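What follows is a group of structures, each given as C-alpha cells.
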Structure 1
Amino acid sequence: MIISSKVPPVYNGCTALDYLSLRFTYLTKEQWQDRISEGKIRRNDAPVEAASILKTNDLISYDMPDFTEPPANLEYKLIFEDEWLLGIDKPGNLLVHHKGKSFRSNLIYHLRFLHNPPFEQADMISRLDRETSGVVMAAKNKEALRAMNRLVMGRMIHKEYYAVVHGVPAGDSGVIDYPIGRQTDSKISYRYCRNGENAKEAVTRYEVIERFGDSFAALRLFPLTGRTHQLRVHCAGIGHGIVGDKLYGKTDDEFLRWRETPQEPAAGEPVQRHALHCRAISFIHPFTAKECVLRAPLPDDIKTVIQSLK
C-alpha cells in the first residue's frame with residue numbers, strides 16, 4: 001500500500017527523518033530510519049536519504065505494509081447545520097484528522113466521503129484531541145472557512161470545557177497564565193510543557209464546579225488562547241492533572257508502555273480516556289450576524305466517572 005503526503009510549509013527545511021518522525025508518530029525515529037534504509041520512502045518519486053532537506057510541497061511516499069486501522073468511535077452527531085457551517089458532537093476515541101494509521105477512521109474523512117449526504121468540501125474550523133469529546137466545527141466551503149478563521153484569529157470564538165481533575169484547586173476560580181512550547185527533553189515528540197521550545201502565550205480561566213472530597217474536582221475551563229494540549233498542560237502544571245490523561249499524568253516510560261496496549265486503561269485511573277469535554281462553542285455568525293451557541297451534553301463515560309466519585 002503506497003501512501004503519500006505533501007510537506008506543509010512548517011516542515012520546510014527539515015530533514016526527511018525529522019519530518020517523518022515528527023509528523024507521523026506511529027513509528028519511532030529509529031523505525032523511520034529503518035524504512036528509509038530499506039528504500040520504502042521516496043521524495044517526488046525518487047529515493048530519499050535520512051539527511052535529505054525537504055521543501056514545501058515535496059511529495060513524500062511510503063510503501064506501507066498492509067495493516068488494520070486502530071479502532072475508533074465513529075458515532076458522532078450533527079448538532080448544527082446551515083448553509084455555511086456544521087457543528088458536530090465528537091465522541092472520545094475519534095481523531096479529527098488523519099494521524100498515524102487512522103487513514104479512514106477519522107472525522108474529516110467520514111464527513112467528506114462517508115456521511116450521508118457527504119460534505120465534500122468540508123474543512124475543520126476547530127479540533128479536539130482524539131480522547132477529548134464535545135463540540136467541533138467544520139466549514140462547508142472555503143468562503144465559510146476563511147470567514148471563521150478570521151474569527152479564530154481575532155479570538156472571537158469562545159469555548160467552554162468540562163474536566164474532572166486530580167485534587168482540588170485552592171480557590172473557587174483562577175487564571176492559569178504561562179506560555180507553552182514543545183518539551184524537547186521528552187522521548188515523546190508531541191509532549192508540550194511550560195516555557196518549552198518556541199513557547200507561545202497560553203491563558204486559561206477556570207471555575208470549580210464541584211468537589212469530590214479532597215481527591216477530585218470538576219472544573220469549567222475557558223481557554224483564552226488556543227495552544228496545542230493547552231488545557232491538559234495547564235491543569236497538570238498547577239498540580240491538578242485531568243483524570244485519565246496518560247500523556248501528562250505519566251512519565252515518558254509509563255506512557256510508552258501504555259501506548260503498546262492502548263486498549264487497556266492507564267493504571268490507577270477511573271476512566272478509559274481523559275475526562276475532558278468541550279461543552280459549548282459560541283460566536284457571532286459571520287454571515288447572519290446572529291449569536292450562535294453550540295452545545296454538547298456530557299457523554300455517558302464522564303457521567304459514570306462523576307457518579308463513581310460521588
Structure 2
Amino acid sequence: MHAIDPILQISERQHGLVLTAEARAAGLTRAALRHRVKTGLLQRVGARVLRVAGAPRSDLQGVLAAVLDASPGAFACGPTAAALWDVPGYRLSPVHVVRPRGVTGRRTGLADVLHAMGGLRSVHVTVLDQVPIVRPEVVVLHLCASEHPARAERALDDLWRRRLLSGPSLRRTLDEVAIQGRSGVRLLRELLERRGDHYVPAASNLERRFEAVLERAGEPPMRRQVDSGGDHWVGRVDFRDAHQPLIVEVQSEHYHSALVDREHDARRLAALGDAGFVVVEVYEEQVWHRPAEVVEAVRSARRNLSTRSRARTGCSSDQSGRENRSG
C-alpha cells in the first residue's frame with residue numbers, strides 16, 4: 001500500500017490516470033506493476049496508460065488518456081480542443097490529438113485522430129482542466145483546415161469575443177507556425193484581414209450581465225471595449241468610466257487561470273497604472289452570483305477617485321491663495 005501512495009498522488013492530478021513510466025518512476029517494479037494490474041488496483045486503459053481502481057470515468061478522462069498515450073509532447077487539438085474551450089457546437093469525441101512533428105513515431109490506440117505539426121512550441125500550448133491542450137489560436141488554425149469556413153469563422157468570433165485570442169496573437173501565431181502549403185493558413189489570413197487587429201465582436205453574456213448589474217444598482221454606465229493607455233496604446237479594456245480614469249476588467253475565471261501569462265498581465269496592469277488609471281478586476285462568479293460585491297468595488301473606486309480629485313483641486317486652490325496673498 002505504501003508503494004502505491006505516490007501513484008495515487010499522480011492520478012489525482014490526472015483524472016485518475018497514471019502512465020506506466022510514472023508508476024515505475026514512483027518505485028514500482030515491473031513485477032509489482034503487473035501484480036497491481038492483476039489484482040485490479042490498477043486497470044489498463046492503453047499500452048502506456050493505467051487507471052486507478054475506483055476513479056470515475058468521464059469524457060475528459062478519455063481525452064487525457066489519449067493525450068498521455070500519444071506523449072511525449074502531445075496535446076488535445078482541433079474539434080476536441082474547441083469543445084474544451086467551450087466553443088458552441090463542438091464535442092470532445094472523436095478525440096483529436098497533436099504532437100510536434102519528428103518528436104516520436106510512437107503509435108497510439110486511444111486517439112481517434114493523431115496529427116503531427118511542425119513548429120509547435122511551448123508558447124502554443126497550455127493546460128486546461130488538467131489536460132494539455134493547444135491554445136485557441138492553434139485551435140482556430142486547425143478548424144480552418146478541417147471545418148466548413150463558416151463554422152471555423154463562428155469559432156473564431158466566439159474565442160475572440162471571450163478574449164481568448166486577438167488579432168495580434170493570431171498574427172504572431174501565424175508567423176510562428178505557418179509554413180507554405182499548410183492547410184487552414186489561407187482561410188485564417190482572410191478572416192483576419194476582414195477583421196483587423198482591433199476588431200470587437202458582439203458583447204458576451206458576461207459583459208451584458210455586468211452592464212445590467214450596474215444599471216440595476218443605479219450606477220452610471222461605463223463604455224465597453226475601449227482602447228486605453230497614455231502616450232502609447234496599452235490595450236483594449238473591458239469597461240472604462242466616461243468621466244474618471246477608472247477601468248474595470250471582467251475576468252472569466254475558468255479561462256483566465258489557464259491562459260493569461262501572469263507576468264504579461266502584471267505588465268499590462270502596471271502600464272495602465274502608469275498611464276494614470278485605476279484598474280478594478282471583477283470575476284465571473286461575482287458578476288453572476290454576488291453582484292453586490294461588483295457594485296461595491298465600482299462604487300468604492302469611484303468614491304476614492306472623486307476624493308482624490310477634490311483633494312488635488314483643494315490643494316491647487318490653497319496654493320493659488322497663498323501666492324495671491326504673498327503678492
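Here, each number is a calculation from the coordinates, and none is a lab measurement. All values reported here derive from a predicted model rather than from experimental measurement. Cβ atoms are built from the backbone, for glycine too; each structure is taken alone.
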Hey, Rg/Rh (Cα atoms, Kirkwood Rh) derived from one of 1, 2 reads 1.11; which structure? 2
Hey, distance in nm of label points 7 Å out along Cα→Cβ at positions 61 and 93 derived from one of 1, 2 reads 1.3; which structure? 2
Consider the structures 1, 2: one of them gives -15500 for helix-only ellipticity at 222 nm (-39500 (n - 2.57) for each DSSP H run of 4 or more, over all residues; to 500) as calculated from the coordinates. Say which. 2
Among 1, 2, which structure scores highest (criterion: relative contact order in percent (Cα under 8 Å, 6 or more apart)): 1
State the single structure among 1, 2 that was used to calculate mean count of other Cβ atoms within 10 Å over residues 77-84, giving 26.2. 2
If distance in nm of label points 7 Å out along Cα→Cβ at positions 5 and 205 computes to 4.5, which of 1, 2 did it come from? 2
Between structures 1, 2, where is distance in nm of label points 7 Å out along Cα→Cβ at positions 221 and 237 highest? 2
Thinking only about Rg/Rh (Cα atoms, Kirkwood Rh), for residues 21-124 alone, which of 1, 2 has the largest value? 1
Where is Kirkwood radius over Cα pairs in Å, for residues 173-212 alone largest, in which of 1, 2? 2
